Structure P
Amino acid sequence: MQSPEPAAPLILINGELLSAKTPVLRSDDGAFAFGQGLFETMAVYRGRVFALEAHLQRLCQGAQRLEVNVPSRESIRSQIATLVEANQLDSIDKARLRITITPTSTVLTCSTKIGHAEAASTITVPFARNEKSALSGMKTINYGENVVAQRLAMEANCDEAIFPNTRDELCEGAWSNIFVLLDGDWLTPPLDSGCLPGVTRSILLKMKKDSLPSIAESTIPIKGLEQVESAFLTSSIREVQPVASIDGRALHGVNCPVTRAFQEAYRNFATTGG
């Protein structure tokens, strides 16, 4: 699955600034042979990478489990600064920055033409996230399941696919975490559901404002989606995105005032640096 977003002209491969068309992987790289690699995707607001430390911490935790070496934080920060300057990201309101780590390469890429629908139409997929998997909760390059799920969503004219886990509980979106309003409470699946420990997810759980209701981590049967009143998806790039429908059933979407409040609070936090 090729990215629909055009890459910025320059990338960094092992600290060297090169054209975005430059080949990246060696044929003996573990990423090519075994899918051994990790990545992080971050939002860049006018040249400032948001929540960089949280992303690097998750990257390092995954690298320990996959036995992949990660450059020092100082080296990564320096490489990011080089790429931001080379692609003039400080002149762009919002860009995407991706760090990919493999056994032989550290690759930094970015995209400047990004965007998501105002509200997401979603479907649930007929296969499950394995919450007991050795890769559970890790942001690895093993995204074959996600590609299949996204294809099913596209065939149904939807924007995102929702995964259950093997216990038939709500887990996550193919490219997002999910929050739902159920029986008057805002809930999101706990980490033991097998969902990714999303950086945006974590920020929202910690956000305390009088205008925002509290969010609880709670096990949610996948069938509970039939009673969900409102929902939204989160990721570093989509930020907080209302859900317009699940499996063809309309939700409040952009008309939910609480979802809009979460949207505004998060965007203000991200664009002002918290």
Structure Q
Amino acid sequence: MAEHFKIFPYNGFHKKIISPANSQMKYISFSYGTTPDLLTFKDNTEKEEWLFVILQGKAEFYISSKKFAVLKRKNVFDDEPTSIYIPPQTDFEFSLDKNSEILAVSSYISGTNFYPLFITQDKTRKKRVGKENYFRTVTDILYEELPAGKLIAGETINDQGNWSSFPPHKHDHDNPPEEVKLEEIYFFKIFPEKTGFGVINVYDKNEENLFLLKNNEIVTIPKGYHPVGVIPGHKIYYFWALAGEKEGKRIMKPNTHSDFRYFL
């Protein structure tokens, strides 16, 4: 079911820390980079679509040797995301400034009829979600209306001491229009980092996985409900990405647990 990964201090860009080759994920790979010095990374997307999201600092991207986008951000709690989507069979290069941080998710697709997309802050969709002690801010980055093959992605920040992914929902069965099957991955940050922690419970009727969450940790969610909480006086941030088996079926349609639907 779910798995919990800790990202140790890295120097450089580390491709596919999590992938179908080393986890229970079938469709999503996760990459991460940070450096105290200037870093340059060059590659080809091959048969995958990629989404890069700046977490802190600055990154300059080149597509087929031409400057395409500059991603900038103060940090995930005080600034909105800028991102770049890169389709399959594309040469790219990026330079990451000193003390900057970036993540990427990728997924195999057979289609090649997509194009690079610079997702600026004004192209994201920010909204307040929830009530009472489950208020949070959700920012959609790569949403259904933007052209892509499988990936959907965004960010959530819980208000201090609050819950999110609540009421508990899942998306592990194809039963439209009630539910569409997508696996998911969460990457977490805590503020203040020194004293903070959160929890996530990934469960269904057969299995339960409760994880303590600290800064720069990842939880994979191939199935099950997955509410997230953080202790009082602290915020929790998580980047989330979803993908399913079929291309062109990027539909965010979660199914809320029947015992909790009165919270909607």
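Can you tell which of P, Q yields 20.2 when mean count of other Cβ atoms within 10 Å over residues 23-30 is derived from it? Value 20.2 for mean count of other Cβ atoms within 10 Å over residues 23-30 corresponds to Q out of P, Q. Each of P, Q could give distance in nm of label points 7 Å out along Cα→Cβ at positions 103 and 231, but the derived value 2.2 comes from Q. When FRET efficiency 1/(1 + (r/R0)^6) of positions 175 and 191 (r between Cβ atoms, R0 = 35 Å, to 0.05) is calculated for each of structures P, Q, structure P gives the greatest result. Which one of P, Q has helix-only ellipticity at 222 nm (-39500 (n - 2.57) for each DSSP H run of 4 or more, over all residues; to 500), as calculated from the coordinates, equal to 0? Source structure: Q.
Taking 0.96 as the value of Rg/Rh (Cα atoms, Kirkwood Rh), for residues 119-246 alone derived from one of the structures shown (P, Q), identify that structure. The read-out comes from structure Q.
When distance in nm of label points 7 Å out along Cα→Cβ at positions 47 and 79 is computed for each of P, Q, the one that comes out at 3.7 is Q.
No value in this document is a laboratory result; all are computed from the given coordinates. Here the structure is a predicted model, which means the values were calculated and not measured. Cβ atoms are built from the backbone, for glycine too; each structure is taken alone.
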